[in-house]
1. If P(r) over Cα pairs in 10 Å bins from 0, in percent, for residues 167-230 alone is computed to be 25, 54, 19, 3, which of I, II is the source?
2. Kindly point out which one of I, II the value 16.0 was derived from, the read-out being mean projected area of the Cα convex hull in nm².
3. Given structures I, II, which gives the highest value for Rg/Rh (Cα atoms, Kirkwood Rh), for residues 31-126 alone?
Structure I
Amino acid sequence: MHFLRKVIYKFYHHKIRFINYPLELVHNILSKNLKILELNQALKEFKIKEENFKLYKKELLENINLKNIFTDFKDDVAKYTNYENKILNNIQYQIIYSIIRERGIKKILTTGVAEGNQEAIILAALNKNRFGKLVSIDLQGKKGHLTYDKNLSLDEIGKKIPIEFKNRFELILDDSRLILPKLFKDEKFDLFIHDSNHTKIHMNLEYYIARSFLNEDGLIFSDDILIFNNSFENFLMHNNIYGFCIKPKLNYGFISKNKKNTDEINNSLEQYYKND
């Protein structure tokens, strides 16, 4: 299934879309845990009405703080083209923003910030809600190390985040392997997003830590589920939970419900401490 999704993804990239419908149909029949969905199907998974989504999308596209910081253009003609294209070509940004606005999500944890594109979108939604907090973990980018593979100075981390939004933002420069369990233990998060080191061992570590601490209504999202490896799909299969990606952005994965079976609930550490 991983190989088939890569083929479909490549066809989308080269705009050969007519061939994808039968391939997606075959994929969704054979793949039990990870489906390829249309946007309207994904909105149903998140219980967001289409008319509300359109309003949130418009709101995001018109956000002046994001427009001003995302664009390098100064002339009137091309001024906001860069920002608008980024939003329109990345369905995950529209979904993340809409979910936070619709559900009033209060606490979000992300790993892997880099210049902070995704974090800026999240903070724009929190700012519009007038409540909430984003905590992000990252290490300084170094070329030739980890999967980011780019030199990044400390002051460049999160540089796409508008200053107006930073009062709801906490950046932790640390190794997520060490800090994630403590953060989950100390605070209750509603949404976890992986976008750090995309190696199998690291992706699995972050997924399993998040799944362990989040309740059943907790959301788990992940970037780069296709390019580097099939860790996200394997995680879904091994835990017998359901996830999906939204075409044409097959490289970003969503888990809308962190379902746990009776054995996991009854024998959880949360239950152990509760009965103390």
Structure II
Amino acid sequence: MNRISFMSANYVARQLGYNMTQGWEQGDKATNAHFEPLETFPERFEELLIQVRSLGFHAMDIWTGHLNWRWATPEHIAAALGLLRQHGLSVSSLAGGFGSTPDEFESACRLAVALGTDILGGITPLLERDRESVLCILREYGVRLAVENHPERTPEDMLAKIGDGGGGIIGTAVDTGWYATHGYNAPRAIEALGENILHVHLKDIRAPGGHDTCRYGEGIVPVEECVRALQRLGYSGGISVEHEPEDRDPSEDVAASLRMLRAWLGQNVDASDK
């Protein structure tokens, strides 16, 4: 059964009052600044978890804006783990950017393991600069790198980046919205990527050429067809509900998308996401 999770980067604009006028980096910076201070971290992280749980999720992808390998101390991690247990949430992946040096990448892997996940879903330029170090670190920590498609316009571009996959420890986190942004049919990308899919960021967008995300069914991504393509592949990994608007709270849309996804997967509320 696929584990459905909430992508915490859905709240990239939350600390800006949903007035993110300067792009993703503005939201990333504001979120890190809000969550980094240790004295306020437990209260602020718990507020996030309560919100996620209220939407019906039992699992989440922790974005590095909310807990970052750059600043996470043992005290941050201990607080996060205690609160995750308290609120009945498991961690599907660590999501975001994972540094550009071996030491930085190792820090990201170390945090993922501490959080109880073996999936890094995001990007690192180190994969192209020093692939052998990436493979060595992944093997040491028992972690898999699921590269998210941002600049990659086609599955062929992604397959070239994955290469031989290092025996299954390098694959992709399919972001259906980004394939649509580049004008590529997302279900077709899923079929082409096949066994290289390690995680899925299931997202809808309003129009090609941009990245205005929306509730499932309100955009151009054939989201249910993406789910059916995954089922045909026998994919049993995680599926993250992703919707990151710059100008509005996505919570209601995400809850509605979760209900749709559960219906497509044939999961009921009590049995799913655990």
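Taken together, the values in this text are just the output of simple stated rules run on the coordinates, not laboratory data. Please read these numbers as outputs of a predicted model, since none were measured by experiment.
1. The read-out comes from structure II.
2. Of the options listed, only I reproduces it.
3. Structure I gives the largest value of Rg/Rh (Cα atoms, Kirkwood Rh), for residues 31-126 alone among I, II.
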